[in-house]
Structure 1
Amino acid sequence: MTEGKIPARILIVDDEEIMRSFLADVLTDEGYETDIADNGEQGIEKIKEGQFQLVITDVKMPGVSGIDVLKAAKDIDKNIDVIIMTGYASVNTAVESMKLGAVDYITKPFNIDQIKMIVERTIEKRRMTRQIEEGKFYRELVSTDVLTDLYNHKYFQQLLESEISRALSHKRNLSVIMIDVDDFSSYNEIVGYAAGDLVLKEISWIFKKHTETSHHIARFSGQKFAIIIPEWEKEEVRKLASELRTIIEETKFEHEEKLPRGKVTVSIGLVFYPQDGENRKDLLEHLKDALLRAKKSGGNCVRVYEE
């Protein structure tokens with residue numbers, strides 16, 4: 001393969017043998033793997049059978065046209081790229097085909113440099129798109145707790161640091177909630193860890209459903225969760241914490257009757273920036289104190305630091 005070229009399989013669909021062979025030779029010399037079809041119907045069958053990154057098809061062919069090939073290709077694989085070939089007199093048709101999903105078009109008679117440029121540009125765009133998607137996937141993987149699909153502990157710490165800086169810069173409110181599932185160790189021992197995981201997943205879903213997109217929800221550790229709430233007033237945060245406690249208490253969880261209370265409940269601690277701490281370390285320390293007070297109060301309650 002030519003140095004620097006990106007591996008790609010290209011299907012050429014054209015009813016003119018000279019055109020097919022010419023394109024195949026040019027692209028093979030450029031390092032691409034090529035296949036050919038001498039009509040639209042055969043082209044569609046080959047798309048069904050093989051993994052092609054790119055299809056180059058003539059617009060005008062007897063029977064199944066290039067537009068038909070384009071539509072079929074997109075139905076078979078929405079990620080496949082299609083380039084339309086057309087004569088100068090049919091450029092309008094090529095433009096219309098791009099509205100249907102074609103990425104570009106090539107005009108006849110062919111210009112070899114134009115062909116190379118358009119194909120290379122299309123393949124390069126695919127590579128860049130894939131890199132962006134893979135990068136996003138791995139970033140999410142690094143920041144997300146696998147079980148609950150919430151942010152993980154490490155990413156929560158980064159978010160809290162960032163939100164403290166923002167609150168300081170803009171002189172805005174910032175609150176943090178920490179939630180601990182009561183008697184969760186007993187639940188795991190009695191019912192099993194698989195059932196415990198289901199409880200954590202359902203609680204995570206409740207948090208996501210009853211909070212706003214501006215809130216940052218994380219699995220802090222084990223059965224503990226934390227929610228960072230920018231800008232809300234204190235009373236709004238208190239109300240949300242109380243509502244979350246009530247919703248979880250009223251939700252029916254499998255086997256919850258085996259718990260000491262006969263139901264799944266949570267204890268909640270609250271802190272407010274900057275009153276309860278001017279940095280991440282102090283806020284978290286005081287948040288844990290508030291949560292501990294809630295646990296010592298018998299659980300299933302909300303406590304605010306130093307209240």
Structure 2
Amino acid sequence: MTTAPSLDRVLVIKLGALGDFLFALGPMQAIRRAHPNARITLLTRRTYAGLAEASGLFDAIWVDPAPRLNPIGWFRLRARLRSGRFERVYDLQTSDRSGAYFRLMGGAGGPQWSGKVTGCSHCHVYAAPSSQHTVERQRAQLAIAGIEDVPLSDIGFLDADITARLPARPFALLIPGASAGRPAKRWPADRFAALAAMLEVRGIGCAIAGTEGEGVLAHAIQAAAPEALDLTGATGLSELAAFARAARLVVGNDTGPTHLAALAGAPTLALFSDDSDPARTGPRGPHTQILQRDSLADLEAASVFAAVEDWVAADPRGGRAI
């Protein structure tokens with residue numbers, strides 16, 4: 001069996017979307033355990049620098065400049081990457097862009113490279129797009145590099161004191177937003193509103209999470225459940241994780257905050273259309289369900305309520321029935 005060698009300087013590359021970054025935290029944690037004494041640098045998007053810092057896994061965090069068609073930007077990035085004197089790179093992005101970075105760092109003549117790019121030292125060969133879930137795919141990638149133990153991401157470091165903001169009764173956390181550029185990933189707001197009304201009848205309040213721009217969705221839900229707590233634009237990732245852990249259940253679209261809730265251990269129902277494949281990108285966690293329709297416009301609130309009815313009655317984490 002290949003084992004990870006003792007290294008002094010390691011680079012991890014992870015760009016992607018929030019859900020992808022959250023899935024990659026497990027591999028990142030495994031990399032840190034495999035190289036406890038190494039200086040590990042993360043190359044990531046500015047959006048995730050704070051999350052990476054909170055994880056405590058990295059000695060340095062570099063923001064990816066995404067030089068695109070800027071020759072000077074590419075030259076500067078090449079100089080910086082080579083200045084790191086990295087002995088191994090773990091490419092958890094495995095994209096055309098990170099493949100270009102392999103070439104910037106010397107290709108096969110550069111540092112050891114864990115990824116899928118042709119010519120790298122620890123090449124994970126698979127058909128693209130992969131039919132594997134991201135979690136299994138990255139486990140297979142790291143096994144080739146000698147890291148066998150890659151548990152699911154531990155996001156226990158994301159937490160906050162939200163005591164003063166909690167509803168006084170059991171509540172469901174609703175996540176009605178998703179990528180603005182992919183509207184097919186969104187269950188209609190009026191269905192979320194109908195679900196909120198059904199939950200209200202059973203004594204379950206609602207809190208609505210999302211970005212500031214998704215406040216209009218919260219207002220639509222509040223029209224059916226006026227006492228619902230509007231958290232849109234009012235939670236960072238730590239607060240969101242804390243609300244998810246406090247919730248009786250979470251219902252959300254295929255979006256990063258739903259993945260976060262599932263990893264936080266919340267009973268989570270994720271709603272999928274045919275715009276994405278839950279077999280490859282579905283949320284992972286100890287209490288997770290998926291409900292899919294070709295079009296989410298065809299998914300009725302009653303079907304969603306039926307899927308979570310047991311959670312409405314009692315928290316599967318051990319909470320008492322209401």
Working back from 12 (relative contact order in percent (Cα under 8 Å, 6 or more apart), computed), options 1, 2, answer is structure 1
The value -10500 for helix-only ellipticity at 222 nm (-39500 (n - 2.57) for each DSSP H run of 4 or more, over all residues; to 500), derived from one of 1, 2, belongs to structure 2
The value 0.70 for FRET efficiency 1/(1 + (r/R0)^6) of positions 197 and 245 (r between Cβ atoms, R0 = 25 Å, to 0.05), derived from one of 1, 2, belongs to structure 1
Matching 7.2 (distance in nm of label points 7 Å out along Cα→Cβ at positions 29 and 269, computed) against labels 1, 2 points to structure 1
Note: distance in nm of label points 7 Å out along Cα→Cβ at positions 21 and 85 at 3.0, derived from one of structures 1, 2, originates from structure 2
The value 39, 19, 18 for semi-axes √(5λ) of the Cα gyration tensor in Å, derived from one of 1, 2, belongs to structure 2
FRET efficiency 1/(1 + (r/R0)^6) of positions 229 and 261 (r between Cβ atoms, R0 = 25 Å, to 0.05): greatest across 1, 2 for structure 2
For distance in nm of label points 7 Å out along Cα→Cβ at positions 69 and 101, structure among 1, 2 ranking highest is 2
Matching 0.30 (FRET efficiency 1/(1 + (r/R0)^6) of positions 45 and 205 (r between Cβ atoms, R0 = 30 Å, to 0.05), computed) against labels 1, 2 points to structure 2
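Read-outs throughout are calculated quantities, based only on the coordinates presented, and are distinct from any laboratory measurement. Computed from a predicted model, the values in this text were never measured in an experiment. Cβ atoms are built from the backbone, for glycine too; each structure is taken alone.
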